[in-house]
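Engineer: Structures for review follow.
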Structure 1
Amino acid sequence: MSTSDPLAELSFTVSGRIARPCAQVYEAVADPAQLSRYFATGGARGRLAPGVEVTWAFSDFPGTTAVTVLEADPPTRLIIEWEGEAATDRAGTTRVVFEFESIDADARTLVTITETSWQATPAGARAAFGNCEGWTGMLTALKAWVEHGINLREGFYR
C-alpha cells in the first residue's frame, strides 16, 4: 500500500512472552475452565474447537458474547470470530488470530494476537482501540495466571 492509498480497514497486533511451554499456554486459552479464571471472568462456556460456538462473559461487560471458532491447531494457532462494533464484515464480526510460538527450546511461548476488520472511521477506531486494550490486558492476565496462578482481573472491574 502506498502512502496515497486510502486506509480501508483497521487492525492491530499485540504480543507477549510467557515462561511456560507452548502446549500449556495454548491450553490456558482453549480450556474454558482456565479462561474463566483469568479472562472471561463472568464464565467461558465451551472449548475452543473448530466449528464450535462458545460463549464468554466478562465481569466488566453485561451479558454474554458469542464466539465462533474457525480454526484450532493445537498448540500453535486459534482463529475466532465475534461480533464487532463498526466492523467491515457484512455479518458485523471481527476476526482474532492467536499464534503460539515455542521459543527458548519450549521454555517460553511467544503469544501473538491479531484482530482485524474494523471500518476506517472514528467508530471503527474506538472499537479497535478498545479491543486492543482488552487483548493487551488478556495477555498480561494470561502470563500471571500461567506462570503464577494469579487472577489479575479479580476485583479489577468491581
Structure 2
Amino acid sequence: MEIRKETAADFDAIMNVTLAAAKRPQIGKQTGYATLNELRKSGLLTLSLVADVDGTIVGHAGFYPITISGGSKGWYALGPISVLPECGSQGIRKALIAEGIEMIRAMHGKGVAIFGDPDYFRPLGFKDAPDLLVTNTTSPDFMVLPFGDKLPQGRVQLPEGFQIAG
C-alpha cells in the first residue's frame, strides 16, 4: 500500500470510496461526501491523501485549516476519512492519519483536530480540548493533537457553511 497526495485523476475514485464508506458506521462524525465536496468547492482542502493498493484507491483522508481565536494559527482539522468497507480492518485509516499528521507537522502546523470517537482517537494521541469552544457543530466529540506541549484555548471556527452533526 502506498499513501500519497491525491492527483486530479484520483477524484472520481476518492468520491466513490467516500460514498461507499458512508454506507457503514463511521469512526468520525462528518457527513463525508458533502464535507469533501464543500472543501473542494471552497478551495480549503489543504492536504488530500489517498491509500493506493496496486493502482486502486481504497482510502482517503482530507485536512483543512480551522481558525482558533486568541492567535492560535496553523491548526488543521482531519476529515473526512474514508476507507472502502471491505478494507476496513487493514490499518489503512491509521496509516492515512499518521502520514497526514506528519505532513501537517512538516508544513509547520501547530496541531490537528478531529470530530470523532474518543475510543479510536485517544490511542493515536488525540486529547480532549476543554478550553476550546467549537462553533458550527452539535458534536461533543472534538479532540486535538497538539504538536507541542500547549493546548490551544479560545473559539474554534469551522469554515462557513459547515455543520458537523453529533
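Read the figures in this text as sums done on the coordinates, not as results from a lab. Given the structure is predicted, the values throughout are model-derived calculations rather than measurements. Cβ atoms are built from the backbone, for glycine too; each structure is taken alone.
Engineer: Output the label of whichever structure in 1, 2 has the greatest value of relative contact order in percent (Cα under 8 Å, 6 or more apart).
Structural biologist: 1
Engineer: Can you spot which of 1, 2 the value 44, 30, 29 was calculated from, given it is Cα extents along the principal axes in Å?
Structural biologist: Of the structures listed, the value fits 2.
Engineer: By the measure distance in nm of label points 7 Å out along Cα→Cβ at positions 45 and 125, tell me the structure among 1, 2 with the highest figure.
Structural biologist: Working: 1: 3.8; 2: 2.5.
Top value of distance in nm of label points 7 Å out along Cα→Cβ at positions 45 and 125, among 1, 2, belongs to structure 1.
Engineer: Here distance in nm of label points 7 Å out along Cα→Cβ at positions 5 and 37 has been calculated and equals 4.4, so which of 1, 2 was it run on? Please list the in-between numbers first.
Structural biologist: Details: 1: 4.4; 2: 2.7.
Derived from 1, not from the others.
Engineer: Any idea which of 1, 2 comes out highest on distance in nm of label points 7 Å out along Cα→Cβ at positions 21 and 141?
Structural biologist: 1
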